[in-house]
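Please treat every number below as a calculation from the coordinates, not as lab data. Since the structure is predicted, the reported quantities are computational estimates derived from the model, not experimental observations. Cβ atoms are built from the backbone, for glycine too; each structure is taken alone.
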Structure P
Amino acid sequence: MLKTATIFAAGLFAFAAGAASAQDANRDTVVAIVNGTEITLGEMIVTRAQLPSQYQQLPDDILWEGVLDQLVQQELLAGQLNEPTSQIAILLSTQKRSLMAAEVIDRLTNQAITDEALEAAYNARFADAAPEEEYSAAHILVDTLEEAQAVVARLQEGADFAETAKEISTGPSGPNGGDLGWFGIGMMVPEFETAVVALEVGQISEPVQTQFGWHVILLNDKRQKAAPTLDQVRDELSAQIQQEAIAKALDDLTASAAITRPDPGAFDPAILKNIDLLSE
């Protein structure tokens with residue numbers, strides 16, 4: 001009995017001494033032992049990272065105690081199973097595959113997204129691209145062709161466009177004089193866009209029909225849209241480079257892999273809903 005107590009006390013001393021050297025801690029540092037099973041600092045870090053964001057905002061000391069308590073309690077409960085169930089084994093296998101695939105994607109991304117790759121992608125998209133036009137326009141929206149024709153006649157007689165829009169237009173821009181601000185190609189419905197592109201600055205269109213009703217359009221101004229800077233599209237280009245790198249890697253891996261798939265119709269797709277199969 002004395003010998004067992006001495007060994008236990010020595011183990012506690014070693015554990016306490018290790019915990020005291022926080023500056024030397026690493027992912028394998030043991031932070032708790034439950035019935036002989038070690039819980040490591042790495043496991044605590046992973047658990048904290050998986051918490052919902054609102055919990056991650058808690059003070060560090062609260063999180064430390066909470067995460068450690070969670071892992072200790074999980075180990076106590078997990079210890080009641082001698083072996084993982086078939087369902088747990090499948091979940092672990094699936095999680096392992098998913099995590100390993102995610103790690104490969106991270107590596108591909110880190111290798112692919114370089115300053116040189118970003119600059120090349122930027123130049124390919126913007127360096128030789130024709131400048132895009134942007135348009136500033138206003139409109140008056142009414143329900144019928146007859147109303148739109150009356151609006152055109154009224155404007156030709158010298159009525160102020162903005163005041164007429166405030167009075168007559170049924171569109172949400174009416175109270176603002178019909179002003180739509182600046183917009184580029186693809187931002188308006190095709191019929192409206194075609195009419196705008198055909199106008200000269202200061203010109204008023206004939207009635208134009210769209211799904212929203214009948215429009216009378218005034219082109220206030222137009223300009224060439226400046227190309228965005230690299231920093232402005234960095235995230236977009238990074239996503240593009242990542243997708244291309246992953247797609248190429250998958251194409252190469254697929255071409256060299258031995259893959260067997262079931263024949264069409266071999267399984268009823270509804271079988272995916274049968275959770276009971278996991279317990280068999």
Structure Q
Amino acid sequence: MAITNRISLTSQLTAAARARESRRADRLFEDKLAEAMAGPEGIALMDRIETAARPAGSHAPLDNPYIAIRTHFIDEFIAAQLARPELRQVVLVAAGLDCRAFRLAWPPGLRLFEIDLPEVLLAKQVILDELGARADCDRRRVAIDLAAPWDGALGEAGFDRREPILWVIEGLLPYLEEEAAHAVIANCSSLSVPGSHLFADAVSRSFIESPWTQPYLKALEHEGAPWKFGTNEPEALFARHGWHATVLRPGDEGANYGRWPYPRPPRHSADLLESYLITATRS
């Protein structure tokens with residue numbers, strides 16, 4: 001079954017970037033399923049988007065390190081949280097073609113919930129079944145539109161709202177309208193006991209509005225997956241919903257891994273084109 005939702009198709013781009021990273025000698029991680037998840041469509045989409053983002057006249061290789069850095073950052077964050085014995089449930093919001101269930105080390109009894117559209121989870125499962133892949137955790141699929149309430153579907157899948165939770169919201173918020181982005185965070189908050197944790201990534205409003213980023217954004221729009229939401233104050237965004245957030249940018253200490261090739265000016269400089277890696281704790 002093919003994925004028809006245009007935003008969900010960008011999960012093939014993410015898989016393509018992970019497959020490319022997995023082929024590097026100095027790779028930050030190895031995702032053996034990523035190439036199959038991407039397919040030729042994902043590789044072509046990645047090339048189109050990165051070509052559009054390349055400065056005019058440049059012939060530099062198409063190798064944006066952002067997804068590789070983000071993936072490794074999340075992997076490390078998950079591993080750190082799993083060291084807490086009370087954590088027994090993780091939710092991947094808009095899980096797409098993510099294959100962490102098959103490549104990370106999960107403790108016994110860990111329940112991993114993958115939320116996404118039915119067609120996305122079905123298309124993913126077809127590939128997994130063809131490859132004979134078996135998860136290293138108790139993987140539970142929750143097929144639902146993120147615009148709908150989650151609590152019932154998660155509860156039916158075995159989610160326990162009395163226990164701490166780790167949410168991973170990867171590659172989703174920029175595609176949403178502002179109201180929908182707040183709704184996603186609010187849904188996570190309503191199901192989280194104090195001490196729960198969360199990862200999300202976001203971009204600055206300046207990134208959405210800058211003329212410098214328009215070729216990239218127009219390419220996404222042409223693919224039917226425009227970016228709509230950005231915030232210059234990610235800490236305040238999550239504080240509004242009861243989270244204490246820490247924010248790093250790719251290239252900052254702790255989110256570099258020797259792979260970020262661009263200068264890193266101080267935050268809050270005027271009109272910076274920022275990407276944010278956000279970790280947060282529920283108050």
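Across the set P, Q, mean count of other Cβ atoms within 10 Å over residues 231-238 reaches its highest value in structure Q. One of P, Q was used to calculate Kirkwood radius over Cα pairs in Å, giving 19.3; which? Derived from the structure labelled Q. Among candidates P, Q, the computation of helix-only ellipticity at 222 nm (-39500 (n - 2.57) for each DSSP H run of 4 or more, over all residues; to 500) that gave -16000 used structure P. Between structures P, Q, the greatest calculated value of distance in nm of label points 7 Å out along Cα→Cβ at positions 31 and 63 is seen in Q.
Which structure, out of P, Q, was Rg/Rh (Cα atoms, Kirkwood Rh), for residues 119-198 alone derived from, given a value of 0.99? Computing Rg/Rh (Cα atoms, Kirkwood Rh), for residues 119-198 alone on every structure in P, Q gives 0.99 only for Q.
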